[in-house]
1. Given 9.4 as the derived value for mean count of other Cβ atoms within 10 Å over residues 104-111, which of the supplied structures 1, 2, 3 does it correspond to?
2. Quick check for you: by FRET efficiency 1/(1 + (r/R0)^6) of positions 208 and 224 (r between Cβ atoms, R0 = 25 Å, to 0.05), which of 1, 2, 3 is greatest?
Structure 1
């Protein structure tokens with residue numbers, strides 16, 4: 001993850017996702033050919049995903065509906081635009097040269113192209129998510145990289161445990177973003193998994209089914225930071241011009257927590 005005062009060129013950043021949720025476009029499918037034509041030069045690979053969503057009807061009956069998503073990917077599949085009838089998500093999975101400024105410029109360009117075609121009427125959510133993947137190595141434990149506040153509880157040594165404890169931590173807090181006059185939600189999750197997956201299970205890796213693992217499949221500590229704003233649907237014209245400043249605020253809070261609360265001085269030294 002890059003920071004205004006520091007660049008972690010060897011940092012653990014594995015995925016960045018940014019999302020806008022808009023009022024539902026029932027006939028979104030009819031716009032997809034034009035969207036694909038607009039995006040295909042940079043994102044030439046195209047996929048359609050179908051799944052079932054289960055909803056409760058007005059009389060508590062269970063209804064199954066087909067849920068479609070359209071995916072536009074770069075040639076290496078590391079950059080993906082995921083669209084459905086109520087949101088557009090941009091994810092980057094190759095973060096070695098990640099820079100927030102170029103990332104947000106690209107997303108704004110995607111949103112502008114999309115909006116020129118579908119003409120979003122209102123917006124109800126903004127979100128920015130950073131996923132960091134920390135593999136365990138013999139010479140350096142994750143505990144040397146993350147603050148003691150996130151090491152979890154200590155279990156009694158007298159008990160004959162059959163395995164090692166896996167850390168699971170989650171917290172959520174509201175944030176007053178004074179400079180833009182909005183309230184936001186900040187969520188931090190830290191969890192561990194064996195066998196070395198590079199991404200959490202809910203990150204879609206394309207082509208689908210091609211899972212990516214770290215060398216030697218070590219224990220992995222995921223530091224997953226999600227910062228988002230939810231509000232009543234607001235007319236697009238009143239907020240579209242503020243998108244960059246809104247996401248800048250979300251990003252700034254994530255940076256502040258990551259650099260000043262989450263990671264140690266040892267981590268900064270090793271990852272810089």
Structure 2
């Protein structure tokens with residue numbers, strides 16, 4: 001069996017594991033749907049903008065983010081429960097194993113976000129279905145980048161589960177708060193200093209949410225430069241996460257534990 005086939009087999013197994021945890025899927029879907037159908041409708045009458053139109057695309061990005069971060073939980077469990085020992089005994093290199101988990105994390109998050117997008121199209125008709133399809137590859141790269149963040153957290157806190165979940169919550173709150181998921185950039189500029197405003201503008205979650213709002217639900221023509229921004233903002237997360245997870249696996253191979 002070639003290494004590519006082993007990588008795909010590991011990725012497929014991890015991908016299927018995400019959807020076998022029915023309790024997790026139920027919790028994530030209930031939270032995202034409540035945001036979409038309750039929070040957005042309530043805040044719609046409290047904002048000067050159509051907050052329902054603004055927030056529903058953001059819920060898709062939030063779902064993508066949550067599903068991507070679950071990659072870290074699966075990696076942490078694999079490190080603690082002996083799955084890594086078995087996978088390292090397979091004819092696959094260490095960097096191949098890293099690639100398998102990032103591919104699985106990106107694919108699971110993309111499928112989950114696509115299901116939210118399908119639901120959103122029912123309550124918020126899209127003007128450009130083709131634009132949504134065009135955005136999927138870029139959302140996949142973003143999902144891999146977010147999975148890279150989760151891999152980094154799992155590698156750093158692999159010996160203490162409580163630390164992993166604490167780190168994950170801190171990162172999740174920070175990335176969501178410093179983004180345009182909840183508030184438009186015009187509002188953020190009035191309250192945050194220029195340095196933090198620049199961080200918000202460069203946040204890949206902000207870019208993905210704006211892309212869905214403009215190109216999928218508003219039907220504006222896709223700008224290739226904007227898609228390039230999503231790639232440039234997402235790839236560094238993937239690289240950092242891949243190297244962090246690779247380092248953790250190498251340490252495991254040398255010392256026999258983390």
Structure 3
């Protein structure tokens with residue numbers, strides 16, 4: 001995995017500059033001494049199920065998993081309830097991005113009420129049990145476990161990102177929020193988590209996950225920046241500064257802090273989609 005000696009600096013000489021603050025000095029945080037991008041596996045999260053191998057080798061499993069997740073999120077999102085059948089069908093199309101929340105626990109639910117909650121992700125539960133057996137996690141457990149990787153004070157946001165396929169794109173470097181923790185309490189961090197869905201069985205390579213630029217020091221959103229808006233950067237980066245996280249067996253998931261990297265869609269997307277949890 002990447003060591004500290006691999007880290008690059010993004011500044012006016014070497015890489016993109018923030019549109020919010022061209023000088024950028026007041027946006028710089030401490031030096032980054034930990035891994036910028038961490039790989040995780042489905043087998044780490046759900047052991048003794050052969051989850052990783054099934055996901056890696058079985059395209060029908062991946063497609064069924066993804067379709068079930070999308071439908072469960074769509075049909076339990078109140079904002080989508082009044083949509084016309086035509087619009088609903090367009091949003092549920094496999095080639096359309098879809099967003100909602102990964103949180104399966106309604107607000108104001110006490111611990112005593114947890115056992116009585118109905119499953120939110122019922123379709124996902126069935127798919128997991130059909131392919132992995134009766135010891136598979138429920139769909140709710142799956143979503144909450146992935147979402148739990150987001151750390152402290154997560155936004156609860158989930159999106160299934162399609163992106164542009166079949167052509168080379170110019171990078172558009174940005175941070176989703178420029179925020180990873182409250183105040184200066186960096187030990188209680190919030191992370192971005194991505195679950196990749198490759199386009200073919202037994203695929204190992206880039207094009208599934210976002211590309212990144214590893215920063216030497218944290219870059220924080222400028223004061224007054226709206227948290228729900230990305231922090232945009234302009235300019236180009238040298239090739240040696242760009243890292244391309246690769247999907248493979250045992251590396252189905254990546255995790256990073258939004259203040260530690262700039263990221264962009266892959267220069268060439270080679271995936272069904274990538275699911276982002278925040």
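1. Values: 1: 17.2; 2: 24.4; 3: 9.4.
Among 1, 2, 3, the structure yielding 9.4 for mean count of other Cβ atoms within 10 Å over residues 104-111 is 3.
2. Values: 1: 0.75; 2: 0.95; 3: 0.10.
Comparing 1, 2, 3 by FRET efficiency 1/(1 + (r/R0)^6) of positions 208 and 224 (r between Cβ atoms, R0 = 25 Å, to 0.05), the maximum is at 2.
Computed from the coordinates by the stated procedures, all read-outs in this text should not be read as laboratory data. Bear in mind the structure is a predicted one, so any value in this text is a computation, not a measurement. Cβ atoms are built from the backbone, for glycine too; each structure is taken alone.
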